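**Student:** Multiple structures follow.
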Structure 1
Amino acid sequence: MYKLSGVTKNYQKGRDTVHALRGVDLVIEDGEWLAIQGRTGHGKSTLLMILGGLDQPTSGIVEFNGQDLTQLRETQLTAVRAASIGFIFQTFNLVPTLSAQENVETALAPQRIAPAQRRTLAARALEEVGLADRARHLPSELSGGQQQRVAIARALVKEPKVLLADEPTGNLDEGTRDDIIGLLESLWRERGLTMVMVTHDSSVARRAQRLGIMKNGRLSIKQDTRNDTSTNDTGSNKAMDASAG
């Protein structure tokens, strides 16, 4: 699915250069669930944006299904994102003036699907996340958990191969967090998705198959969070403790 080789990302901040990613090497298998933890400012979200083709690395190779995303034109990247990658964000990113149904339909607009089919697919996606009876509600009329369910429906309505989630439970209370993670885990299993999730919550991260720790732009991978047996460092020579961040 993904193969990253020597990926770096540098930003200019005044006269200083910020090294957000420092030579990240990473393989993500088809159907895998990888969680990424680490302190704020250590490169987690930067890595996620690069995996999603929303940002380009300064150097290195980002292979997705055999294509190097760094070599694609913006129109080609847009096509890959539209067809193959779903995004979920901490702040939901719903359009406040659109209903739940219309928000989900927006994900299908780039694919030139007929309006009637868009409505059918969006309604089906909302039903899958338990919101069939909220289709006409605006985001302001929904709870935080319901808004995130709409965002999940929007991400999955196009049937992507990959789901990228940036702190999907960060704005939710503990009970709602458990409901949302349970839903995502069920969808991951049922659909055979590849899922990469950035989270500060260790209880969420431990549910993934593998755990990555970002520190100072370097990534360390814990091979199996459920068995907790071994660690492989992909960005530095030191193994990181899985509870960091």
Structure 2
Amino acid sequence: MQDAARLHATREAPMYRLREVSKQFVAHGRTISALNHVSMDIFPGEFLAVQGPTGQGKTTLLTLLGALDRPDTGEVLYQGRDLSKLSDEALTELRARDIGFVFQTFNLIATLNAQENVEAALVPLDIDARDREERASEALAAMGLSSRAQHLPMELSGGQQQRVAIARAIVKEPQVLLADEPTGNLDEETRAEILDVLMALWRERGITLVIVTHDSSVARQASRVVTIRNGMVFAKHDLTARS
């Protein structure tokens, strides 16, 4: 097993660099520290699993990496750019071009079929309708869903809906794929299928993959596991040099 320092020394500069990042929320009159002085690096092409008890800051970390929120203090650098200092317009463009999201609840638009749901990810990129259709068809084919392209989400199984969600995330060819409990609502067999899909994307496309998960079978496949408790990173494990 290759240690972290030696593994990272062979890589290029970090894709993400977090320094003393803190984030708080106020709920029911109480201030909750979701993240507390978190410092860490995430490298290009890395598969990072984020684990920890419920409500301890995992999803907050993902929203900061995805430029969906800003830290209260500290820096979140993406490819050398401080996300907290970018305009809302610049963050929207960054999310549209560079970052794909996969959620536990799929977040598909109920009134759009699979093809249209995937095409929706390309609309902000000013891609013409014909190219959007072609790219969405290719993404669905890569997920084994060509025959389901015209089906609404309610006409698809949970596993098929998650495949549509993954197709939507990858159709724009992002550099980063962020997944929040992507296997959480699926049965054991389907969980394994979705994990295989994500692993194949990581290996074959070289994307940076960050997964928040309670599923130990998912975490075992990662190149590194970060554990968060009470908003703090307290353990980092390099599991393999797969990437």
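No lab work stands behind these numbers, since they all come straight from the coordinates. The structure presented is a predicted model; accordingly, all values stated were derived computationally and were not measured. Cβ atoms are built from the backbone, for glycine too; each structure is taken alone.
**Student:** Taking distance in nm of label points 7 Å out along Cα→Cβ at positions 133 and 213 from the coordinates of each of 1, 2, which one would give 4.6? Kindly include the intermediate steps, with their values, before the conclusion.
**Tutor:** Numbers: 1: 4.6; 2: 3.7.
It traces back to 1.
**Student:** Also: Quick check: 30, 25, 22 is what I get for Cα extents along the principal axes in Å, for residues 85-156 alone, calculated from one of 1, 2. Which structure matches? Before the final figure, lay out the partial values.
**Tutor:** Working: 1: 30, 25, 22; 2: 43, 29, 21.
Value 30, 25, 22 for Cα extents along the principal axes in Å, for residues 85-156 alone corresponds to 1 out of 1, 2.
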